[in-house]
Structure I
Amino acid sequence: MALGLALIALLGAPSLAVTQSATPSASSPVAAMGDYSGLVDIGGGHRLYLECAGQGSPTVILEAGFRTRADLWSDDLIQPEAPRTMVFPGVAAFTRVCAYDRPGTTTVIEGELLPSRSDPVAMPRTAAESVEDLHALLEAADVPGPYVLVGHSYGGMLTRLYASTYPDEVVGMVLVDAFSEGLEAQMTAEQWTAYAELFQPVPEALAGYPDLEFTDLDLSASQVRDATDASPLPPLPFVVLSRGQPMAMPADLPGGLTGKGLERAWTVEQARLATLVPGTRHVIATESEHYIQLQQPDLVIDAVRQVVEAVRNPGSWETAATGTPTP
């Protein structure tokens with residue numbers, strides 16, 4: 001993996017080719033039932049791409065990582081010649097599920113860069129702005145709650161902010177090797193500044209895309225800390241999936257950072273995330289690096305299924321959590 005993509009993968013940018021998804025349909029007023037894919041006006045003429053499938057409650061909302069389109073929940077990047085059941089269709093088999101493109105996200109298909117299917121917006125953005133977009137999208141599309149939120153990498157931080165901002169809407173959560181604002185506490189000020197700056201340059205694979213997603217990492221991390229301090233996660237079915245294989249990183253990075261140091265900090269924060277809610281399942285994806293949904297999709301599907309079943313039958317969660325492997 002090229003250095004730029006390896007660094008950005010810590011927040012979730014795509015680095016593998018995928019098969020092309022269907023072209024978005026015309027704007028539709030609702031996505032409350034049936035298969036749906038299209039553009040939804042969330043206000044002010046701003047449209048977001050949304051796709052939904054399956055039936056049942058709660059509705060699962062898939063939040064992708066940094067600069068990553070919804071494709072990574074649906075398409076098999078590892079073995080496209082014999083595709084496996086990936087997370088989106090796997091979850092659609094037992095409940096309603098929706099995924100969407102944040103503005104500025106991308107997919108690379110056989111070397112061709114495909115931009116977000118949502119309308120572009122001014123960058124950089126903050127985590128709070130992305131959360132407000134998602135909330136407006138779910139309302140405008142009439143996506144029925146309550147919601148189980150599933151967030152990969154940077155998307156994991158967004159799901160936690162959503163749950164603290166709209167606690168009455170969220171009944172369960174799965175974090176998939178989620179980025180944590182607490183990483184800042186694991187670094188010196190110099191290291192954190194260098195870490196935040198690593199994500200600003202445009203990697204070669206994404207050169208030429210003028211509307212690429214950027215985030216104000218300092219402000220976003222502060223927003224999440226403030227919101228989660230004010231409104232911590234309540235007891236709810238909660239699974240933390242963490243990578244079991246270290247990411248391939250250079251030995252030395254700017255600002256005194258090292259690949260090994262970043263991996264240690266990430267591991268510490270994964271363990272901390274698993275303490276946010278009593279009874280949390282913390283599962284180590286032994287065969288995966290950062291993209292657990294691509295390398296072990298069944299593990300993610302199973303985690304979502306357990307959370308959905310626990311929402312439907314609250315008495316089942318304590319039993320399900322007993323004996324779960326933890327790091």
Structure II
Amino acid sequence: MRGFTTIDLYFMTKELQTLLNSRIDKIYQLKEDIYLSIYVPSKGSKLLRITPNKLWLTKHKPEFEELPHMAKTLRRFLQNARIKEIIQIKSERILQMTIEKEQEFKLYLEFFSNGNTILEKDSKIVAARIEKKWKDRSLLRGQPYQYPPESEDVFNLEEEQLKEKLKDEIASKALAKIGFGKDYAEEICKRANIDHLQTNADAKKILEAIKDIMNSEIRPQVYYDNEQPVLATPIPMIHIRSKSITTQTFSAALDLVENKPIRKDRTQKEKEKIENIIRLQEESMKKLEKKAAAERRKAELIYEKYTEIKDTLEKIKNKEQPKNVKVDWEKKKARIKIETEQE
């Protein structure tokens with residue numbers, strides 16, 4: 001499942017403005033995913049799921065086990081705190097939440113690389129899901145939060161800047177590289193009426209297409225492949241021709257894709273098919289063994305009662321009606337009831 005592009009985060013940030021002035025009730029964690037239970041006035045409780053590459057409001061609450069250290073720390077500082085601001089940092093895949101309790105906190109959610117969740121208080125990191133020091137950046141407790149190395153704000157590109165990016169480069173590839181991702185790169189080209197494989201594409205047309213996308217109203221779509229939801233987008237993608245449905249929110253679209261039923265692979269299907277054949281064969285064998293045991297018992301009884309049966313047959317031949325025998329004289333058949341001792 002692909003992670004957020006800068007455009008996905010842009011629209012999700014807009015959608016999450018409904019959480020402003022809401023109170024964080026509880027904080028949970030399941031593996032790498034963090035869940036914020038948030039009470040929204042007049043709307044009730046909402047559950048914000050934060051994964052390493054995206055976030056959304058989910059209706060699916062998993063069973064939580066013992067809280068990991070990161071969740072315990074976040075709960076200690078942020079439980080009963082209020083959300084005052086939710087913003088995207090330029091066109092970075094970074095969401096910043098300003099949260100107030102007795103003090104002000106900054107919660108940074110990074111959706112690139114392996115993802116990260118960082119809590120800052122008094123301009124110092126007090127908790128991070130991943131603490132690490134890189135060549136040009138460090139995220140360590142006790143130090144200020146550092147943004148990644150300065151990159152271009154793709155939401156505010158100048159025509160000459162973009163022209164340089166497109167020079168001798170395939171249009172969709174160039175757009176994907178600067179942060180739009182494959183799906184939006186092709187969508188931008190389609191809206192600009194430019195072949196996505198074209199080189200030295202018209203920068204002005206592409207900038208107009210980017211602006212068109214950024215100014216779109218949120219109208220979330222879920223796209224299907226073989227009846228399975230595979231892609232959620234905040235706006236309709238005119239370059240995608242597969243089946244789609246519209247959802248009420250971008251979160252609802254993501255919830256549908258992320259929580260789709262897991263398809264069994266061919267190996268699992270074949271295994272279940274073989275197991276079912278074996279089960280049916282075992283049941284059939286049990287029935288045959290039971291029938292064979294019954295037939296053996298009949299043979300044993302005939303042997304044990306041979307003299308009695310012989311005498312009974314002689315009486316029948318003489319047209320007598322022995323006790324415990326039903327005779328059908330017309331069909332020349334007799335049913336002899338053999339008394340056995342109870343074990």
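Read the figures in this text as sums done on the coordinates, not as results from a lab. Since the structure is predicted, the reported quantities are computational estimates derived from the model, not experimental observations. Cβ atoms are built from the backbone, for glycine too; each structure is taken alone.
Calculated for structures I, II, Cα Rg over 2.2 N^0.38 Å is largest in II.
If you line up I, II by FRET efficiency 1/(1 + (r/R0)^6) of positions 160 and 272 (r between Cβ atoms, R0 = 35 Å, to 0.05), the top spot, with the largest value, goes to I.
Which one of I, II has relative contact order in percent (Cα under 8 Å, 6 or more apart), as calculated from the coordinates, equal to 19? Numbers along the way, then the final one.
On the way: I: 19; II: 10.
Answer for the origin of the read-out: I.
Taking mean count of other Cβ atoms within 10 Å over residues 128-135 as the measure, the highest value among I, II is held by I.
Out of I, II, which structure matches 1.00 when FRET efficiency 1/(1 + (r/R0)^6) of positions 96 and 312 (r between Cβ atoms, R0 = 25 Å, to 0.05) is calculated? Intermediate values should be presented prior to the final figure.
Working: I: 1.00; II: 0.00.
Structure I accounts for this read-out.
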